[in-house]
Structures are given as structure tokens and as C-alpha cells.
Structure 1
Amino acid sequence: MTSLSTKHLLGIKDITLEDINLIFQTADNFKEVINRPIKKVPSLRDVTIANVFFENSTRTKLSFELAEKRLSADVINFSASSSSVKKGESLVDTVSNILAMKVDMVVMRHPNPGAHIHLARHVDCSIINAGDGAHEHPTQALLDAYSLRERVGDLKGLKILIVGDILHSRVALSNVFCLQKLGAEVRVCGPATLIPKHMESLGVKVMLNFEEALKWCDVVNMLRIQMERQDIQYFPTLREYTMQYGLSRELLYKVGKKDIVVMHPGPINRGVEITSDMADSEFSIILDQVENGVAIRMAVLYLLAGDASSN
């Protein structure tokens, strides 16, 4: 298999295990490239990519932009806050106007779940979902699984725990879909108020006791509390949340864990969901995740650009 089964990356739910493995193989090659003294390849020299962000982003936006420039693509950065969207222009009209300038591919972040699916039905170019509301964030899940595979090898049978604000997290849902396709067993943990009701229907066991959950898992992926998405108070205080669901070295030793992999998609709220000494510890692959984000996004862009040119 040398191309993806789809012309878009709208969500992990929509791609196959073969797609995931192809993205990983392609990322292996690009990881070699970005560790060379000259980090650029001419793979997308004649391709123009628009980064269309309707929500704030730092790591994802920078990572995509760097990936695009490493591939020698022409890049347009679009910010909704200073655009005609503020004047009432529709999503399809906004993107259609961008495409009229002969743009080949759109990387989009949008606050509304499903916005990318709607757009893909109305425009003729490849769409990459850089996050849609609390729905999916496919490239984050791919880079998480890739980083984990790099550390431990095959993920089949691996016990992975996702902890924190599952309800508002697009990272959690994409991770569940991706890790299950790769054969891992996934459980989630957090306050009952921050666990979606449908989680168990996805084959994911819910655990409310963090200490018990830590004893079970091989890998723990810590999510931040997304205050900006919360319209009501889901737990009494941040201090109480940290006492019950914060990861520290002391807690690991208390539950007898001497060998565990610690992950975090960022941004980290140090001292809330994870202590600094854990985030920067020998257990952590957080900086590997950041580095691998560029290679994974290079792979996705390259594969979709090749599919688009063959359509």
C-alpha cells in the first residue's frame, strides 16, 4: 500500500489500520530528514497549503507550519479573528475564496464538531482536521501512538490510561480510536462529571480511582483541565482535583510503579494534572511527542498531497 484510503484526514475513525501504518512508515523517513543538517526536502514544492484556524493554537499550528516548510510547500496562514468570518461570511464561502487563489490543501481547526466533514462535502481539495471542538484531533493521536511505539515497540496488548478532562478533550477520543486500532487496551480515569456517558459503549472501561488505575496501566496520558470549554463547575476546586487526579513521583512510588510511560499532549498545567518533576522525568516522552509531531504531520501532508495529485 502506497497511498491512503481517503483524500482527507477528518478523524481517526475514518482511516484504516493500514493507513496508520503507512503514515508511521512515512514518518520514519521524514524523521531522518528533520535530524539532518539540511532539514528540507522538495517533496511539496508546487503545493500551496492554507492553515485556517478558527480557534487559538500554538503547538499544532507551529508544528503544521514547520512540517509544510520542511516539505518546501507554499504556506498561507489564515486567522479567523481578523477575517470576513467576523462579518458573517460562512465557512464554505471563506474556504472557497481561499481555494479560488489556487490553494491545494486546507489544514483547519474549528470550534464546531463536524465542521471538517461539512466542508469536505462542499470543496474540492484535501482537508486535514487540526481539531474540531471536543470531537477529534487525529494528528495528535497519530503522533502520540507513534511516540509510544518508538519507546515500547508493538502496542498490541498494551494497557493505556487516559486521565483528566475526557468530556472536553478531542485528544482523548482520537487516542481511543487510534490505540484500539493498534491493539491496545484503553481505559479512562477522572471525576465522573468529566467522563462522557458514551465512553463504555466505545469499549473503554471507566475508572474513578486514580491510584487503582495507575496500578493497572503501562502508560498514562495526562490531559489538562480545559477551563475555556467549561460553562459550569465540574469539581469543587483545582486543589481537590490535583489531590485526587494529579500525577507525582510520590504517587507512582506509593502504588509501586517503577516502570511506566508518561505522556501529555500539552499545554501542561504544571502542578495541576502533573508535577514538574514527573513531566521532566525519565518516565516522560512529552518532548518526543513534540518532535514527532512534525514528522507525523509531514507524513500526512505528503501522503494526502500525493493522493490529491493522482485524483
Structure 2
Amino acid sequence: MITTLLTPTHLATSVMAVPPLSRRPDCTLDEEANERIVRHLEAGGVRLLLYGGNANLYHVPLPEYEAILAMLARIVGPVTLVIPSAGPSYGMLLDQAKIIRRFAFPTVMVLPQQGITTSVGVATGIRRFVEAAGVPALLYIKHDGFIEPEEVAALDRDGLLSGIKYATVRSDASVDPYLRRLVEVVDRGRIISGIGEQPAIIHIRDFELGGFTSGCVCVAPRLSQQMLAAMRRGAWEEAERIRSLFRPLEDLRNRINPIRVLHRAVAGAGIAPTGPLLPLLSNVDPHEEPAIDAAAAALLAADRAALA
């Protein structure tokens, strides 16, 4: 496991995968299955792993948190950088910070808390979390009103951030006044497009962001890596061609639920069993599984063809 700080160089060379977290039928951690997902990603060239929303870390009980971090440290390869998440509540952040100090993760993402927040309060909470955890935070911006760009810039100037995952959904990703302001006050190379392959081309071409995160990369890591490489060399038509291959599975994620569909897709493609989702989430309905499995299988087949 890489323990050096996350840098723009990492973002330029690897998609940041956001994997699901596999559990056995009794909801205990399935380390073997989680390692299979990691090996599949690493075999496709992915070297950045972010365990957050798709891993449903929003709802993990505190007594399990240390076991999750210990497992992640064991299962990743020596040249992979893994980022766990903490939060989203302030109390949980402080409790988890004590556990994070026992490990060598170079950064931790702060899960966004929706509602009952102010921009100044979020900034203060992140400052106190970083002080308690002893590592810089990866800031996750998922909706307007969470934290203003000027507060983000102040945190960044003070060395409290390793990067910013930007994932606010827009009807037109090219029309985004918040992101326009954010790239004016923060080094855009440290901002990560955080909504998968679909808006990544606009975010990297038009806003010059440093990289992108993906859930579907867990099914097709080679294709996602090839898309990143195409964008880096300005081959936008090639990037768009690859992006279209992700569209069927992404459409299902958008229509049903991004976390729940990806959780099923990894299992449905035969990569690894993922088991039950921890409450307060639930697995997809059985009648939704065939369409997800078919889209995931087609994407995996395209990924294998890319290898050939």
C-alpha cells in the first residue's frame, strides 16, 4: 500500500475506483471477495481505490470501522493508494479519527452530510477532523450549499486537503457556475470529477480537472483507464467512444440507484460476490437483477476485448 500523499500525478495516471464492499450473508466482511475486486482493478491498471459511498461506509457501526481499515490495508497491492472514508456526522468523524491514527493511510475522504449544516460549520468540522486524524482530508462536494468555494480555498491554503472530489449533478455538466468559481480559487489539478465516466469528458476537457472517479471501473478497469489515457492526449472522440460503452450500466444506476446497482453489477458480472448491503440501504429488487447482470456482463466482455 502506498502511504505517500495523494498528488495530481496519481490522478493523471489512474482512475480513482470507488468499489463496493463485499459482505457475507450474515453481513460480516468478506475479505476474500473484497480482495478479488481489488485484484480485478489492479490487473486493469487501476492504482487509486476510494472506499466511500459505494462501500456504504455511511452506515458502518463504529466497532466495525477498525476491521474495515485493517482489511483494506491488507488486501491492496504495494503500488496501490487506498483512501477510506469517515463521517458523515461530526461525532462520527471525531470517533473515527482516533482509529485512523492507528493506520498509515495518507488521506481520508470526509463523507458529505446533507442538511443541518452551514458552509462555515463544515469547514470548521473538517479542520478539527484533520487535526484529530493526523492526515489531510479528501473533500467530497456533492450538492450546492454544502461548502462555498472560498471556504474550500482556505482549507486548501492551510494544507488541510489532499484533493476535492466534485460530484454535484447538473442537467448540463458544462453549465456549472459553482465549479467555474472553484477552479478559480483552487488548483484545478487537485479537483477530481466525481460522477463516473458520463461527465468526465466535459470536466477534464472544459474545466481541466485532474482526474475522475468511477464505480463502473470495478467492472471494466481497462476501458476506464483507456478513457483516461485518451483524454490525457486530447483524443476526445476515442474517449467518447469508450464512454458510450459504460452508458447502459450507468443508465441503470441513474434510474434505480447508483450504489445498489453497482453492488449487484460486480456480483452479476462474476467478478466477486458482494452479498447484502448494510442497512439503511437494501439490495436491488430481484426483478431488476437480469437487466443489471446483462449490462455488467456486456461491459466486462468489452473490457476483455480491450485487453486483446
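Out of 1, 2, which has the highest value for percent of Cα pairs over 37 Å apart? Don't skip to the answer; put the middle values down first.
Details: 1: 15; 2: 8.
Looking at the calculated values, the largest one is 1.
For which of the structures 1, 2 does the calculation of semi-axes √(5λ) of the Cα gyration tensor in Å, for residues 129-256 alone return 22, 19, 13?
Values: 1: 22, 19, 13; 2: 26, 15, 15.
Attributed to the structure labelled 1.
Supply the structure label, taken from 1, 2, corresponding to helix-only ellipticity at 222 nm (-39500 (n - 2.57) for each DSSP H run of 4 or more, over all residues; to 500) with the calculated value -14500. The partial results should precede the final answer.
Values: 1: -12000; 2: -14500.
The read-out comes from structure 2.
For structures 1, 2, which has the highest computed value of FRET efficiency 1/(1 + (r/R0)^6) of positions 9 and 145 (r between Cβ atoms, R0 = 35 Å, to 0.05)?
Working: 1: 1.00; 2: 0.60.
Once FRET efficiency 1/(1 + (r/R0)^6) of positions 9 and 145 (r between Cβ atoms, R0 = 35 Å, to 0.05) is tallied for 1, 2, the winner is 1.
Using Cα Rg over 2.2 N^0.38 Å, for residues 33-216 alone as the calculated read-out, with 1.00 as its value, let me know the right label among 1, 2.
Values: 1: 1.18; 2: 1.00.
Comparing all candidates, it corresponds to 2.
Of the structures labelled 1, 2, one was used to calculate distance in nm of label points 7 Å out along Cα→Cβ at positions 169 and 297, giving 2.8. Name it. Mind showing how you got there, number by number?
Details: 1: 2.1; 2: 2.8.
It traces back to 2.
When mean count of other Cβ atoms within 10 Å over residues 193-200 is calculated, the result is 15.1; to which of the structures 1, 2 does this value belong? Each step should come with its number before you reach the end.
Details: 1: 15.1; 2: 25.5.
Source structure: 1.
Thinking only about distance in nm of label points 7 Å out along Cα→Cβ at positions 73 and 161, which of 1, 2 has the largest value?
Numbers: 1: 3.8; 2: 2.8.
That would be structure 1.
Bear in mind that the values in this text are calculations on the coordinates, not laboratory data. For clarity, every value in this text was computed on a predicted model and none was experimentally measured. Cβ atoms are built from the backbone, for glycine too; each structure is taken alone.
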